[in-house]
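Read-outs throughout are calculated quantities, based only on the coordinates presented, and are distinct from any laboratory measurement. Fair warning: this is a prediction, and the values are worked out from it, not measured in the lab. Cβ atoms are built from the backbone, for glycine too; each structure is taken alone.
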Structure 1
Amino acid sequence: MNWTPNWSAGVANPKISVVTCSYNHVRFLERTIRSVLDQEYPNLEYIVIDGGSADGSVEILRRYSDRLSYWVSEPDQGQTHALTKGFERATGEVLCWLCSDDLHEPSTLHEVGRFFTENPDAQIVYGDSTWIDAEDRIIAPKKEHRFNRFIWMYDHNFIPQPSTFWRRDLYRQVGGLDKTFDIAMDADLWMRFAEITKIHHVPRPWSRMRFYPEQKVRTLLQRGRQEDRRVRERYLGKKSEWAYRVLYICAKTMRVAWKVATHRY
């Protein structure tokens, strides 16, 4: 979708609920919170679910408690469970989650709110992102192309999770997050969304995703791959490794060619 924000027209701002899950991330937590609150989006519901951190995170949450719609610090059953708890409390028309080591860009919520106002039939949209290191230094831009199911299935989940927003009714319709996933819960959710609605893309940077050695998706890489395979087998059935390899090469070639042709590198 070729869409750019139109700042000239006055439009209503839909209520956006942002859920942040966190556990012992005092190193990044305040930067994450500020990236949301400092946007001063006028219809924001910000919920933080902390898993009982003992590293000083609670002190940060108390410091911002008057600007948070809800926060709690208590033991939970992991990231997906924490997110589910947050979304159960969310009342916004539009939902998203932002992990406590990622950031939103300064204009993200305003642009997302305007997108959903100007596109009332759209149910889900993702933007671009930027990879950063532990010290906020830029590593590389993550510019994406429009959603393509074949490429997504056989190459990788290229939708940047912190740049993805969807309507609450859609989330309820598919039954929310699947708690049996600990790494690929976003990939599973995107595919259930894709089964019933179009996934839109806006070529705007909406988040900064942190890439560092202690990152969960890196330390649990093998488990993540197993969960990704579960998602794909649900829709594609089981295939031989040879078949997957051939289809992966086809999907990767399509993705590279598409990104080159649309100047997304």
Structure 2
Amino acid sequence: MLFVNNPIDGTRIHYEVMGDGPPLLLIHGFGGSILSWTETEYADALKADHRLVMYDMRAHGESGHPHGVESYTPEMHVADALAVLDFLGIEQAHVFGYSMGAWIGFGLLKYAPERMLSFIAGANHPYPRSDYPAADDWTDLYREGLDTVLSTFEAQSGERMPEPARTRFLAQDSEALVASMIQLRDSTGVDDRLASVSVPVLAYIGSEDSMFKPAAMAAEEIPNATFISLDGLGHMQGFTRTDLVLPHITEFLAEVESANPSN
């Protein structure tokens, strides 16, 4: 396995690289891992034209699992992503994040936009979670246990999480995940520079996703961002329905690269 250390707190971050072409940083969602990309069609579809850089966000997969709330600030998550890129000598990359991965991507837009060739934001927004009371509900569920979280999420989405991702989710470090959730809930947001974003942005989300309204609002604030609503899809389906998602991703990346062939 390949690892790099976060330069701020030393947390070990697991990463993998595959494919060839312009670098594309993939950031998975809360409760996922690198395998979220490799066990679905995403990695196979994208590695043909891109050098995929994937990492397990802290508290997930094979990366470190610190238990302190202070370990999960936006700045710390951004430092993890940059540590991987720096170690690989990648000055700029396309960034594709889904769910919490998109939230980290918004953090990169705020703290390190010069490192981004483009940004694909799947099903999330950069605003403070205090504006959305559901954040408290999910934090309480994580305190009750991962089985409660999973059963609630599956009931709300109307879809069972596929194996083996389901088994991996239930085996995670719940204390680390609670710390991460608390910091996410209490974050003041990473939305204060949206109007100055200059990199190409594609934002998409299922029309039945609870975060639809703020995700659409963020896309409106970003100059020249493209926004796509996936009709009838909830949060989990916005990731699993690769047949509907991937054509938008590949078209966007092709357009960005044709407009900037030097990248």
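Points to keep in mind about this one:
- Structure (1, 2) behind the derived value 26.0 of mean count of other Cβ atoms within 10 Å over residues 117-124: 2
- Among 1, 2, structure where percent of Cα pairs over 11 Å apart, for residues 149-196 alone as derived comes to 76: 2
- Origin of the value 23, where relative contact order in percent (Cα under 8 Å, 6 or more apart) was derived from one of 1, 2: 1
- For 14.0 (mean projected area of the Cα convex hull in nm², calculated) the corresponding structure among 1, 2: 1
- Largest in distance in nm of label points 7 Å out along Cα→Cβ at positions 189 and 245 among the labelled structures 1, 2 is structure 1.
- Distance in nm of label points 7 Å out along Cα→Cβ at positions 53 and 237 - structure with the largest value, from 1, 2: 1
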